[in-house]
Structure P
Amino acid sequence: MEYLDINHPEWQKMWDELSSYRLNGGDPLCINEGACWEYMGSTIDHHHFRHSCHPLTHRIEYIYIERAGAALRWA
């Protein structure tokens, strides 16, 4: 697992994709009870996000976003 810096070329794209999920309705943070989406790190294939109390479900949620070029590595 690696942690991407805010200056990494994939940084903005992964947050944009996170906000585009239906669960999030265009909001990349989804602040609720002091909690918001947290970037947990990246593997070679995915970016990992966690929300400890999502405002829509009021439970812990996890989202794994495919990294740029990940599909090409196994094709």
Structure Q
Amino acid sequence: MSLHEFAKDLAHLEYVLPLLERGNPLSLPYWRQRVTALEAQQTLLPDGTKRVARLLKLFNEFERTGTGRRRDGG
């Protein structure tokens, strides 16, 4: 993954993940997988490690509180 691809994916996930609090059209495992896929390249950006860790912390909070689950129970 190139620096540009990593930065683009990370920015997209930083935008999408807070929206999951309102309801999740896809499963949380899908979104977690998208974030964890970036862990191997997180050092491409100076603040990449911190940003990926923040997103993973957000997932942990979602899972702890049940936030971001599909409203139809899925």
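Using distance in nm of label points 7 Å out along Cα→Cβ at positions 41 and 65 for the comparison, can you identify which of P, Q gives the largest number?
The structure with the largest value is Q.
Out of P, Q, which one gives 12.5, 40 for Rg and Dmax of the Cα atoms in Å as computed from the coordinates?
Details: P: 12.7, 42; Q: 12.5, 40.
Of the structures listed, the value fits Q.
One of P, Q was used to compute relative contact order in percent (Cα under 8 Å, 6 or more apart), and the result was 25. Which label is that?
Values: P: 25; Q: 45.
Corresponding structure: P.
When helix-only ellipticity at 222 nm (-39500 (n - 2.57) for each DSSP H run of 4 or more, over all residues; to 500) is computed for each of P, Q, which one produces -19500?
Q
A short reminder: the numbers here are calculations on the coordinates, not readings from a lab. Keep in mind the model is a prediction, meaning the values are calculated, not measured. Cβ atoms are built from the backbone, for glycine too; each structure is taken alone.
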